[in-house]
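> Next come the structures, one after another.
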Structure I
């Protein structure tokens, strides 16, 4: 997406709210409750923001909400867009670039994921240590906009170690089961086959999903600190002798809502104090 389109979207959002967010959050399928908890929240539908892609996925409200949590100014995306909706990698990453233009320096990405690691259980949170991008795409393809970041950004620590430590401690304090792991990003929208999940396990993945990796790449390209948190909403294909349904994803998201609210609140407070 062109730099002028990113700037136009950011200018529009600034006209609707005087909040200058320090932290941005992207909330995955069934995990949008945090956006409703903000103090003085100003919701802006994606469709009203110039050049902003609109969400069509079930469980994604499609709003950008600006407000505060525990006094910390935030920009929260209640929902996101995906490659499987027909968007390009650059369009999927566009909202993250707008968040950065609004002033966000730290980005928290959440997602609903399938459990590849057989030791994981639905309802557990996974603090991402790394990811594997098997979407076959990258939001940095094409001419590099030097105003946004370097041509070849380093991906050694895509997910910031200090933020990962904060997230783990927040889960412990909230009494929410937490794991550490690697996220495998695929395009979807079909769920993976049992053979594909065996491959995922063999190459080191612990959870699998259809989002997050492209947003994380764009965030690191722009120099943002990034944290990834997966909510295990179902076990991936072949782990259990049962079919996979999207309603299960939404149901588990609702079940973990209160714990996730507390965890995110604690993370926001601690992350705002990082140098």
Structure II
């Protein structure tokens, strides 16, 4: 119990070169952000996957919210739904870390960037959700342009009951992102509409993964494109549960140089950091 409490109430170490701004333009101290997030049912934190400073911010937010809510649930884009049982088994101590890593298909930067989050959840008995659709299912949809049981095969068990393709803003943002990619690459040669369906499938599956936990406060870590502007996962979740209070926190490098006018539509809270690793 001593170890648990010492971890749970650990004051996160924060770099000095961060700025936290609310959608109304107010600058917040970190503890003010953590307190404000307690007003929400589901909190999405959008990251750049290769940003060390963003992962440090995530651990700080997880630590702060765990200290304020003993029933917090963690959800992760970085694990796919078919390894949910493996993640659970590791968190409760039924399998070793080696067995967990061998069976869970962790991302290449897991040990440096996501392991601290999982280990914090394990030490503090925080449930964690493997939220994402299996990659093979999204790839099959991208190739066929169809979302169906036949296309998804064994992964159709993860197909959500609802699947919202009606956001024009999200489609336009997605199409613009695809058009900006090198046309010689594999993504540049694929049909944008088919890719969009695969993208929305990911969002819808990740939103559906939260259904068993909606009586808890949920902290969800994902890439920024899956949360910015309250599109993607927040959009799917809101369409199904309009009464949920959903917050989006965008972790953005200072090099993004967002104007005050640009900031407010992106997220409810903007965490601006100065990159301090070679990946940015």
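> So if we calculate distance in nm of label points 7 Å out along Cα→Cβ at positions 124 and 164 for every structure here (I, II), which label has the highest result? Please report the intermediate quantities before stating the final value.
Details: I: 1.6; II: 3.0.
Evaluating distance in nm of label points 7 Å out along Cα→Cβ at positions 124 and 164 on every structure, the highest lands on II.
> Follow-up question, since we're still on this one. Tell me which structure, out of I, II, gives 20, 14, 10 once semi-axes √(5λ) of the Cα gyration tensor in Å, for residues 20-107 alone is calculated.
I
> Another one. Among the shown structures I, II, from which was the value -10000 of helix-only ellipticity at 222 nm (-39500 (n - 2.57) for each DSSP H run of 4 or more, over all residues; to 500) calculated?
It traces back to I.
> Among I, II, considering only distance in nm of label points 7 Å out along Cα→Cβ at positions 100 and 228, which has the greatest calculated value?
Once distance in nm of label points 7 Å out along Cα→Cβ at positions 100 and 228 is worked out for each structure, II has the highest.
> I, II: which one has relative contact order in percent (Cα under 8 Å, 6 or more apart), as calculated, at 25? Can you show the working numbers first?
Values: I: 25; II: 33.
For relative contact order in percent (Cα under 8 Å, 6 or more apart), the value 25 is produced by structure I.
> Taking volume of the Cα convex hull per residue in Å³ as the criterion, which structure among I, II has the greatest value?
Across I, II, volume of the Cα convex hull per residue in Å³ peaks for II.
> Let me ask you something else. For distance in nm of label points 7 Å out along Cα→Cβ at positions 28 and 244, which of the structures I, II scores highest?
Numbers: I: 1.1; II: 1.9.
Greatest value across I, II: structure II.
Since every read-out is calculated from the coordinates, none of them should be taken as a lab result. The model shown is predicted, which means the values in this text are computed figures rather than measured ones. Cβ atoms are built from the backbone, for glycine too; each structure is taken alone.
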